[in-house]
Structure P
């Protein structure tokens, strides 16, 4: 009998009413429970429909419980599952995965993970691979039937796949929220009575500012331990998390190709040794299934303290990649990670130094450098060469950094500003998650290369450490630095508040404003105290910058008086050209000219009686300095950027004094 089916049947027979899958909403309210008996019935029903087929099952978009039931049923029936990433997989990627997976030969799971090539690589994992790793995880973290595992990572990720199996093998239950929510994490953990979860560095970082949410539910929390891994871990953040919440974190290391965990920090360490392991960022000792060594480039095994590549073999290691890409040497899986080991408490503990492979792991998601490098050349015609590397990031563990070589004759500042604006405005060539957040430029002759001319990304990363400029940093003046504010920016909350302060009654909800920040480039003026003093939002398309709003923290909104009759367009145009409108006068003094007036552009805007005006700014003189109030400086900043990228500047504004003027008769 299939070992997974046998286990699920035994659970149903021993205590069929016990819940195994618990779905909840975004606040943790339980909306559906599936018992052991019900899960078996659903699996049986699916198996009946799966028998006789051989082709891999591509799954996505199902409810979270349905996703797991489908996977388990497929594995019980001997079928291959290929999970898809609904957010990141393009139509082309899905077609590629389906075609590549068609060669499956008895594997339980084919998971695609980004490699050093532009195409993702399909890791071929058997049911035995998954069960071996899951059993060792359950034993490592001392999981028992009373445990409830809270899923926080996508179900198509190997972390969730194997941890859910571990909980199932331990006889425990699995809590399934719709998605990870930074603001509702503690609320969901408490409401679902979760006892254990698995996080990545990103989530740990997110929660460091959520102490109020933690305190609100602290008395009802049942979390006793948290596993962290699947991405580079920042030791200081782990220490801060444990000080704030008094919940131990146990780091583990592994890869998709090893069905998840290879090593883990044991739970039975003396307190002082555990604290040392955390401080030194140890990835722990080998799992019982895993043979782990450090080897040099020739495959020689190194002793204690020797630095080399971490290599693994054992029953949880994949069969290989779809297409048989090279992954092994003499039976050892080559992880591409550089590290060393030392003996502590009689056991070998491993430590990572970096990666020889060039994959970027951002928040637990593998990102291919080559795919982004190709995309950057399509985004900007100024780019001659592009090399993408991981940059250490406190939230994601690693962020995407791009090193650029400009084409001959390109003015560097102009090229950098143009690329930044295109990336900030959004491009079809890159998802927001893949978009480089750090940029640097080098001359071609300064690139570190091998004797055969191959550029060494790992050397490049070290060479430019601390020298990358953030994507969002644009210009600097004496009073303010001008920085873009994307949806994930720490300034997003202040930006939302400032927008609603200036644009009453045209206010936006938090969700609406987050979408707005994604649609427009919002440039903030930040003073030396880090306070957002003003902002301007604009679109950048086809060599045209169109400003759509400008806000100053010093602005004092006034209520709009009632007006009996809305004037016609010609009357409003004469009013504007007559120097009677304060908003028009503001733009005119900075050089703008009126292009057209449109009625009904913003009907809710009572101050302008719904009218909008389109303005055009002339090119700014190169070398202009910032001066005047923050609103003036924001306009100057946009015009400087436009000069650098060769764009025309337009502004859609409002005749803000129209209602007040007409009410006076």
Structure Q
């Protein structure tokens, strides 16, 4: 959003950040500027460090011409003799009623930059939109393999613009296929120690907010030169693997620099339709792609069976998709639709990531691994003590393995409670992170794992591409990379956590905005969590709200052993996975919080219970956006 009141458009949000929590700029607050005497006062946004400073007084000379009743960024100067904080306005974000301003607030809260620095833009201005014939010829002379005649496709969500990966597949014999996973060669353009590289590391990841993407790389690269767009020559790194199509085992392979042309940009839904509802004209439109899709599905199923045998844990937790109109206002909230074609690409990416990680671990080369450490046995035991009340059979004691947990979860008989138990299990486990040490990936039951497949949107992928290419060129740079990989891992892990929180906050903003005019409407939901104060209930749309025990007619007591609440007077039991009818009682957009009451406890007034609705969705759909590319994080 253009802003004539911006005084400091790019505050330093990297070198001076809060040590814990969101990467908020130190000594700044975001809130609405109100008039007070000859100056003003900013009360920090409820979700943005409200408890750190309280109301911040702004002297007239420090208003810097900012209008009142606008959302602003205030820099804290210092507290006065009475302990009251003083500040000055450094940026006006905009009208608090505007939908995009709420997302701008999230960006400030999590230290997400709006623009790329001038020195970065200047550095890339001479890059072409596409590789030139001269540059392609030069790359081929250097040994880059020409795969432009190989049938190649990309499969992504409809809205994705940063296409990192492409797939080719060939049948070798009855039991073997040759899988090519082509990944954008971003490191060819993002060179070490350049302004572009430094900015990419600062960001470390693209952030997929509900109404926009904050990219790791400028759009000229992320959506253009590096993106594997159809019918355009692109420089890539290819992991070529011979995979047993019955067992899913990778029997051999190599990685090399390549050049490809994507023959078609496919979507998950398009592939799903071709494989499940073939039409008469498909053969003419898609040709050999149809056969390749069928072979891809066969191989992906073999890879999935192999992971299941190892004990890879499959979590069933819906992601939220928000549909927006042309003004950025939400028109619908829904569970992000997933089909088995998402699983095809997921399986191929996991296969390539494992292949690369194993190769470089056995070379004992400095590397950045994606690790998921073994869970704390005490936390797992606590989880099992709850799960047994929902039909789980067996025990989780001693040395915990992924297969033990996978088999244990399969015994749960209460299907309605399964998603909530998945969430509890996930919270009982360590968080996946980046590390210079190969510690394995517990959730995938994988001995070797890294992130190789998304260098446009993840810095660790970009960085290991550099490492891979030095090896391909015969350069031994162990001494160069060894002292750097741990710092790269730490920064990337921190920024990933920050991006996850920012994405979640941006979705919460839009969900609250959507639900604010649904007060009094009734919905069916599922209890997803219970704490001492009440219940968390998720609607079919994935919108989640809180039912406070104090709003109920009975006095409910939380039984933390069985993870349920019991009414002291009636003995009524409320458990995770249980369906309940709820009424939207309030929406706090500032705190990004929704309150429900149980329909059975609601008053019978005309403004509450007589507005019964189903999913509560609007018909208008003009712009669709999602918070990620529709792929799970591992």
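The maximum of FRET efficiency 1/(1 + (r/R0)^6) of positions 285 and 317 (r between Cβ atoms, R0 = 30 Å, to 0.05) over structures P, Q, that is, the highest value, falls on P. Comparing percent of Cα pairs over 42 Å apart across structures P, Q, the highest figure is found for P. Given that relative contact order in percent (Cα under 8 Å, 6 or more apart), derived from a single structure, equals 14, which label among P, Q identifies that structure? Corresponding structure: Q. Structures compared: P, Q; top value of mean projected area of the Cα convex hull in nm², for residues 197-580 alone, i.e. the largest, recorded for P.
Computed from the coordinates by the stated procedures, all read-outs in this text should not be read as laboratory data. For clarity, every value in this text was computed on a predicted model and none was experimentally measured. Cβ atoms are built from the backbone, for glycine too; each structure is taken alone.
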